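Peer 1: Listed next: structures, encoded as structure tokens.
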Structure I
Amino acid sequence: MRGIKFVRSTRIAAAGAVFAAAVAALGSPAAVAAPVCPGAGQAPVLVGSAPGTVIEGAIVDGLGRLYLTDLSSARVLRIDRPGAPAVPIATVPGAMSGGLAWAPDGALLVGYGDARVAVGDIARSAGIVKVDLATGAVHPFATGLSAANGLAVARDGTVYATNDLASLVGRVLPNGVVQPDWAVLPSANGAALSADDRYLYVSRTFTNPGVSRIPTASPGAPESLVTFGGADVLAAPDGLVLDAHGRPVVPTDVGGEILRVDGPNQFCALAGGLRASSVLTYGRGSGGFSEGRLFRAGFDGDIYEIPGGFDR
């Protein structure tokens, strides 16, 4: 079972426990039984692989190159185009690498943490570094965060960071001030900002699984969009993105489906059969992992294109 790779870190072990429990409880290949989205349902297409890795973060640059973080080695990898090999370009501090996002100056922001994230929000041993893509040099950006599983950057440079193993959502202001307890939302994971920066969308992985949005002007009033119940409670939604219409698209680690949220407690499946999915990203540019195409990466080290998720 590919889920055994989850044991390579505290984050992976936690996900693996949920995965094993779901398999035992459900006894079927897929936990979530969402209706298929109109025009979707095509088979995912394998477009890349990073053997031996446990992928946590994924993002594409303007040239269509895909960047990944590997939980098992704390490295940042780059795949220049579908079918090309994964090449290490940097190593981040700590035992685990996390979310990815673009800084306003074009540098790549990478979240990191260590085993102390397992104690919850107390240690605040996580941080963010900036990676110079031209040289691979790693520079400090922020420290003192609870975790940085998901990262999102506002137009003014404000950075948001989540912790799926605890409850604090952190914020780093443009002047460098770190607010590790900006918001409280248990097991917030993937992070994406609305086009107007009014809402931070997050998946909820281990606690009350689902999708929420946090008003950036009122972080104490998060709004739940979807809550998975019944057999779906162990689906383990992970690193989400927003499509061109502002709809959350979220992978499920255990359920193995790529889900699109169309409204309050309304969701449909873009694809299925992809257990151990950890993160989604849309392509950019005219070549490589190009604009409008939706890509899934996972704890299995594989990258798939989701044909039904094409969005432009």
Structure II
Amino acid sequence: MKALLKPLALAAVLATAVTGAQAQTILKIGYATSATSHYGVGSTVFCEEMEKGTQGRFKCQQFPSSALGGEREQIEAVQLGTQDLVNTSTGPLGNFVPEVRIVDIPFLFRDYDHARKVMDGPIGQDLQKKMAAKGLINLAWTENGFRHMTNNKRPLNNAEDAAGLKMRTMENKVHMDGYKTFGILPTPMPFPELFTALQQGTVDGQENPIPVILASKFSQVQKHLSLTGHVYSPAALILSPAVWNKLSDADKAVFTAAARKGAAAQRKKVNDDEASGIAQLRAEGMQVIEKVNGESFRRAVAPAYANFAKEFGADKIAAIQAVR
């Protein structure tokens, strides 16, 4: 009898293990920068909280450093359901949800406090609804940070210094229209190609937040950093509707709460990188201009605001500026 019971017990254990394995869903999440970057920090906290909240029924497999393609390709894959999640900047998002482009207007946000209040408030919630209508479930607004310019030609003290620079930009019309007012020659290019393009001199420079400049080791291929802070770059943790529509209400609540914690962690990492990153980039050989003439950049971009008002509505731009 004992000899008979042992195989039966073993079979029961194996059956339980198989059932448990079948119950677990592995979700693929991708982002452009390294696993130790702000995107990696935010994604990891989200994944841990989501796994904990669902008692391990859902788990993440992370694909950092553009392993699943550029941001535009990943957003499209999430929309189509061939990728589960992406933690992405809003730069290419406007190609899918045009209304989101409003947050990419240069010098729209005063500081981080202003930007975060807008994104977490009614304006950000309305944009999330617009995204959902286009098949993109934005679980939370994460963060990329205020963008600054780097280049290999010269220090940028004012807008006039930027004239003639061939600058890599995201595939984003609002960014490109704004940068043209500085005299920059915008060169849209997928992020995975950027390091090599800078190394080979295909472009003179690029613009990104400090956390991205650090994580991407741009100090190895760029001489000058100017703290222009010309655009605030939000980010979004986007889930495929193919996953969302199968979740119970309880699991939807878990995913959303986990995303908020991930967003908070990502923003903290941005704060930390901003606080320590300038000294690190200087130590790595970059020449840093901290006191840029921001007013010269604001004056230069002012004519573009007339076109932005036509595209988005002067009232909508004013509503963002009025948030306190």
Structure III
Amino acid sequence: MTKRALITGITGQDGAYLSQLLLDEGYEVYGVVRRSSHLGVADHRLRWLGIADQVQLIDGNLSDLSSLVRIMRDVKPGEVYNLAAQSFVASSWQQPILTGNITALGVTNVLEAMRLTDTDARFYQASSSEMYGKIQEEKQSETTPFHPRSPYAVAKLYGHWITINYRESFGMHASSGILFNHESPLRGVEFVTRKVTDGVARIKLGLANELRLGNIDAKRDWGHARDYVRAMWLMLQQDTADDYVVATGVTTTVRDMCRIAFQHVALDIEKHLVIDPAFYRPAEVEVLLGNPGKARTKLGWEPETNLEDMIKEMVDADLARLSQ
């Protein structure tokens, strides 16, 4: 019998790569999409991967429990991946209530829709390394205390704990992946890695002369989204639900990440990079470094793409896009 998966946030970076993986594994893939005036271009990531005609998109919204109940009854999925969120940290200070409604309460709505329809589906929640915030340990694991430093991180922490609560209260196979920063050519241009690779490509092509960034001394643990969605899938193949840190175990400054991008196209970073205080966060997260030991041991998961190769792939993709 063909496996059937339902993905919220299917038109995002992770949703697109996860769809590709699941299709390769022989799944029927369904995705929840909210009604938007941009619906005609919303599936551009799926089209970029060449799989748009292989997934089925269904109207729904994380803030509307009734739509989620309807979708669960109609699709009858065996696996549910909740990737939808207001996911841009900077926007969460401007839209804290929206972020709470979608990124936090939206998780409850998905879990409740599953509970109300008596589904035996397995559930994956996309938790975030931003929940650690003001770090309490040098290397963050599943047992490291949380100290969120943005409305986004606070909302993600709610989603993380409500997933654990439904697992313990109702016996649901509900797992959370505490994913550290993961990027790709499909990353939104508002995120720093893609902002850098797009900016470098524009400078190389003569379309811009400078790249403006905020705190370039912040350190992050960056991996490739293609590797990280594989960890999501592996979590739902386990007999017992659990929570896992997914990371590379290597931290790099924004400055060094920029250097890789500029060097790839033979540009001098000092001539084009501008520090702009307007891009500093109200409360900065200075360092994030994950300990993926549990995922490696229990899931057999290893990242396959290093930071340098990923940034080069992203710069090349942006050069190709802009050249068109």
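Peer 1: When helix-only ellipticity at 222 nm (-39500 (n - 2.57) for each DSSP H run of 4 or more, over all residues; to 500) is computed for each of I, II, III, which one produces -12000?
Peer 2: Details: I: -2000; II: -15000; III: -12000.
Only structure III yields this read-out.
Peer 1: Out of I, II, III, which structure matches 32, 22, 19 when semi-axes √(5λ) of the Cα gyration tensor in Å is calculated? The partial results should precede the final answer.
Peer 2: Details: I: 25, 22, 20; II: 41, 22, 16; III: 32, 22, 19.
It traces back to III.
Peer 1: Now for a different question. Consider the structures I, II, III: one of them gives 16.0, 45 for Rg and Dmax of the Cα atoms in Å, for residues 100-203 alone as calculated from the coordinates. Say which.
Peer 2: Values: I: 12.7, 37; II: 16.0, 45; III: 16.3, 54.
The structure behind it is II.
No lab work stands behind these numbers, since they all come straight from the coordinates. Note that the coordinates shown come from a computational prediction; the quantities given were computed from them, not determined experimentally.
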